[in-house]
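Listed below are the structures to be examined.
No value in this document is a laboratory result; all are computed from the given coordinates. Please read all numbers here as calculations on a predicted model, not as lab measurements. Cβ atoms are built from the backbone, for glycine too; each structure is taken alone.
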Structure I
Amino acid sequence: MQISPITVSTNVKCELAENPVWHPERKCVYWTDIPAGKIFRLDCASGKNEVIYLGEPVGGFTLQQNGDLLLFRVNNIALLSLDGKLSQLRTICDDSMIRFNDVIAAPDGSVFAGTIGRSSQSGGLYQIRPNGTCTKLFSGTGCSNGMGFSPDLRTFYWTCSTTRKIFRFDYDNRFGTIGKRRLFYQATQNEGIPDGLTIDSEGCLWSARWGGGCIVRFGKNTEVLETIRFPENNITSLCFGGENLDELFVTAAGAKEGNSPLVSALFHTRVNVCGMKEFRSRVSVN
């Protein structure tokens, strides 16, 4: 695969940069620094970077249909409007969770939202429907992480970082439901922990590796097609962006020295395969 040089997209440094999201109309990329309770926005045309949210930690977020951000915070869901107004929509009463983690919007406008549990057996995955109905699909996952959909919308991928496994589920696009779960990939101890993921237009899965310093591209039969190395060890997530969705924006995390984060937040490279346009949530705010 042809890969352009890896560059640092911004001089912002974060303790735990996560959840990069590309906004195609605004031509910018958003991400969160979870411990700092910040969401950043980088305008890729001008290079301007700004903090658009400062508050309770945000584990993950989606773009709503109108471009607002739907925030999954510690134990609640909130809406950050285009004009910067913040409104809390609902609280999730689940004493087994520390906070929300990776989330993804589905074709029907619902959101699959994972959590980090207070133990290796208490995390889980929720589904929030467009009408606001919230259902816990399963628990006992520890740290729920990256998710994605196959191009034909017949498969849903989900990551359990605790067990270093990536699973695939049958996905019924008619009803927006997941079915039978099967193991897609089991990572070994020496290749890093599977974290965030995305799917490209060829149906291949890209997995970020915490402790592995890389992202790995898998074929449909789990064969490793490509490994891209980065100058930071804890690679947390990635998304496709740019005019042709052939650019990768990759987030990283690290330790702190005093009050100073040590790692670059956001990396950029260009590849010769395109991603898919991300779905947008349509969760009711009423």
Structure II
Amino acid sequence: MIARFVGVAGLPRSGSTLLCQLLGEHPEIHCEGHSSPLCNSLLATRRFISDDQFFLSQLDVQFDATYGHLRSAMRAFLHGWYDNCGTQVVVDKNRAWLHCIELLLHLDPDARLLIAIRELSQIYGSIEAQHQKTVLVDFIDHLADYDRLGRADQLFAKEKAIGAPLSSIQAVQDLPQSVRDRLYFVKFEDLVSQPKETMAQIYAWLGVAPHTIDPGCLTVRPHESDSHYRHKYLHRQQESIASPGRHDIPPRIRNLIEQACGWYYDWFYPQAR
């Protein structure tokens, strides 16, 4: 039996680690919880094979058969990554899944994607608060020399930590409805304030049996490398769920975020403006 494939993507500091932890509480779901290289490997395979002259010449000779071989091989790689897990569903975390959702669905039309989101000023506030605790260490993309406004502007730039996944979320509006039906947006605020109800809805959407989590007694699994992110984006798991305090955001920075990302607030947080 091939397990149903579910990807987890979304914005940083939006609960994707907690979401994976809660998904792993379900007995029918295999979720390792930390970011996986599977998506990157599929993208690297596409780039490599697209530049391989021998493969390209085979397309000239027998396009349908050769393309079919490639699709079968990449599909087998996708599902073989979690072979023999023995569960109905496997979950793979990587922020790039939303960016390459069409590739994923080409390989597996039944795949689904959970996307973690959060009110944007609180994402910035969480990152900035952690930076202030580790101010002697620079970001992986060297943002420490900027002032707070400059750091916010850089974080929301198209290729940066918030801006890149945000661009992928905005691009959802250009996808066919059949693709959008495979996406489920999970609000961080719902995950921490109503974890039982939120997870019950997600379990139902995934088509697994009902399961009630205990927010005060969770399994703690290994998390991904925080040093890779220079300890600016922590991925720690806890034994229980506790709502974090709200970050106080300077009005100038809040206005910058809301003006630049008005579409996001219109979609997900109209009451926050």
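Suppose you compute mean count of other Cβ atoms within 10 Å over residues 56-63 for every structure in I, II: which one lands on 23.8? Going through each structure in turn, the value belongs to I.
Figure out for me which of the structures I, II the number 1, 5, 12, 15, 17, 16, 13, 9, 6, 3, 2, 1, 0 belongs to, where P(r) over Cα pairs in 5 Å bins from 0, in percent was derived from the coordinates. Going label by label, the one that fits is II. Calculated for structures I, II, volume of the Cα convex hull per residue in Å³, for residues 104-167 alone is largest in II. When helix-only ellipticity at 222 nm (-39500 (n - 2.57) for each DSSP H run of 4 or more, over all residues; to 500) is computed for each of I, II, the one that comes out at 0 is I.
If FRET efficiency 1/(1 + (r/R0)^6) of positions 24 and 192 (r between Cβ atoms, R0 = 35 Å, to 0.05) computes to 0.70, which of I, II did it come from? It was calculated from structure I. Of structures I, II, the largest value of relative contact order in percent (Cα under 8 Å, 6 or more apart) belongs to II. Mean count of other Cβ atoms within 10 Å over residues 120-127 computed as 22.4: which structure among I, II? Attributed to the structure labelled II.
If Cα extents along the principal axes in Å, for residues 112-263 alone is calculated from each of I, II, which structure is the one that comes out at 50, 39, 28? Corresponding structure: II.
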